[in-house]
Structure 1
Amino acid sequence: MPETHSLILHICTKEAWQEAQTGMEYCPPSLEEFGFIHFSRPEQVLDVANALFRGNTNLLLLWVDPQKVEAEIRWEASGGEQYPHLYGPLNLEAVLAVQDFIPDGDGVFRDLV
């Protein structure tokens, strides 16, 4: 896992990431539906995972260097927190690491590794 001090994270399915490998960018459904891709800071991602993906065992965590992202990143408020939102596709060279993101046996995400 890379240094986390300035990285942003994105949760995606294994299929979505595999599909992205056929091109040069990642364009999840949220980009078309909301106009941006949801990201989190490392300290936010467990809360996001448990709120939206609890029990899902088919996920990956993308560790992204925002300095290498080509599209615009905006920090926007949601639920009292500021989250990074990417307004455009994610260029694959900005992804520094990809790891399995599996909840514990009870479906709860407790660790990033």
Structure 2
Amino acid sequence: MEYAQSLGIRRLGPSVSEAESGRLAVEDGRYSVMQLPFNRENPAFGGILDRAGARGMWVAVNRPFAMGAMVDAGADKREAFGFILERSFRRNPHGTTSPEHLKENWRAFEEARG
């Protein structure tokens, strides 16, 4: 962590995939950002998002569409982002590998924000 700070990196934190690691990251106090999966199909990190928000942590939400399963099943991307936006935390929902999907997701996210 000291090395990252010496390079001017201001935000540092883990990417977690299970709740216990997320809980520990929030409680640790040294981290200011965290990445985790969260979506309507996998709401297990909801409480951790709330605690991270209360601490002022930034959270990058990955898997907002459950690795594409929600979109394949016909889910509206705006509704998927709306579910994420119901939580109170500093956020950056993302999850794509192509520029076209990024543009499409950005539009849906902005529409979900209103």
Structure 3
Amino acid sequence: MVLRSKENTVGAWAFLIGVVLALILGLLGKDLTTGTFPLILIVLGIIIGLLNISTTETKDFLLAGAILVIVSALGGGYLANVLYVGNVVSALVILFVPATIVVALKTVFALAKK
């Protein structure tokens, strides 16, 4: 996701901050089940879904988001035993699930308009 114009700046920064924050929180082993950290990741995910994904990127983003969620759900038990990897994947899922839901809803509404 490349910065293309001024209106995409907020979405691009939300994406960058969200991924970096998810990596840092995962590597620090922060508790992602309660508190403000998951809420921050969820809000950033919503911003990413609203502002950063264009109509040409929708299919690719939804496919990648679905794969991320499915693979993390199926392999999460194994990754939890690997030092910090499970935490990083969990943090990324917390970031990308809201973004994927928002993009999917935008796509459904766009299809309903046609």
Taking relative contact order in percent (Cα under 8 Å, 6 or more apart) as the quantity of interest, name the structure among 1, 2, 3 where it is greatest.
3
Computing helix-only ellipticity at 222 nm (-39500 (n - 2.57) for each DSSP H run of 4 or more, over all residues; to 500) gives -13000 for which of 1, 2, 3?
2
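Every read-out reported here was derived from the displayed coordinates using simple, explicitly stated rules and does not represent laboratory data. Quantities reported herein were computed from a predicted structural model and do not represent experimental measurements.
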